[in-house]
1. Which one of I, II has distance in nm of label points 7 Å out along Cα→Cβ at positions 87 and 103, as calculated from the coordinates, equal to 1.5?
2. State the single structure among I, II that was used to calculate helix-only ellipticity at 222 nm (-39500 (n - 2.57) for each DSSP H run of 4 or more, over all residues; to 500), giving -10500.
3. Comparing I, II, where is distance in nm of label points 7 Å out along Cα→Cβ at positions 47 and 71 highest?
4. Please state which of the structures I, II yields 14.1 when mean count of other Cβ atoms within 10 Å over residues 7-14 is computed from it.
5. Can you say which of I, II returns 2.3 when distance in nm of label points 7 Å out along Cα→Cβ at positions 63 and 95 is computed?
Structure I
Amino acid sequence: MAKKSVFVSFDYDNDKVLKEFVIGQTKLPDSPFSAVDISLKEEEPEAEWEKEAERRIKAADIVLVIVGPKTHSAPGVKKEIAMAKKHGKKIAQIIGYKDATPTSVPDAGTLYKWSWDNLKIILK
């Protein structure tokens, strides 16, 4: 079975470490997915970032939102969710921090606890 391509959406200003955890999980031998890293905020002007994010979202099988304390109000995440909806992409959310109870991102799919089993369910 081919691995699913996952676009990782996260609060760039507060939760970069969470994205690194997801990228790390793609390297596990039984990982059912590969992740797209779109951390361009400091390298590209906003218009270029948006074009590149949309291109990568269109190419992905699913958009995975890693939810931290402020993700629900992160402007970049909101834009990425809108792009995913525009292109009919499946969207799911995972809680980024153990024992946290964050606010889910509006219109971004079901919110799951972060576990290897849940990631496998999301990515089926």
Structure II
Amino acid sequence: MLLQIEQKQFAPGVTVIALAGKLMLGKESEQIEALVPALLEQGQRNIIFDIAGVSRIDSTGIGRFIFSYNKILQAGGTMAITGASSLLRECFRATRLDSVFKLYEDVPGAVAALNATAG
């Protein structure tokens, strides 16, 4: 399945980008590199990537998260990742990005953590 991207406002100031399918080299994943700056321009600073539906990822897919993280951090925001399967968690662990990205089980857990750090 090609990558599907859906965004929604979850709570005030928190946008969730739900990804499903293969997060790999290609035009579909390039959309992330346009979406994140657009959201930041709209004032959205807390962005959660829900990757529960991601079935495969390659180095380009991981690079999309690094790009997003850097953009969000530069804008003074916070990025979180939720719903990572054991395979995806292992990819983040192998690249040591699990020590950079904030990983949560689900979106409500990430929102609660973001609210706790903001308050």
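Every number in this text was worked out from the coordinates using simple rules, so none of it is lab data. On a predicted model such as this, the values are computed, not experimentally measured, just so you know. Cβ atoms are built from the backbone, for glycine too; each structure is taken alone.
1. Numbers: I: 2.8; II: 1.5.
The read-out comes from structure II.
2. Numbers: I: -10500; II: -14000.
Here the read-out was taken from I.
3. On the way: I: 3.1; II: 0.4.
Largest one: structure I.
4. On the way: I: 21.6; II: 14.1.
It must be structure II, since only it matches.
5. Working: I: 2.3; II: 1.0.
The value was obtained from structure I.
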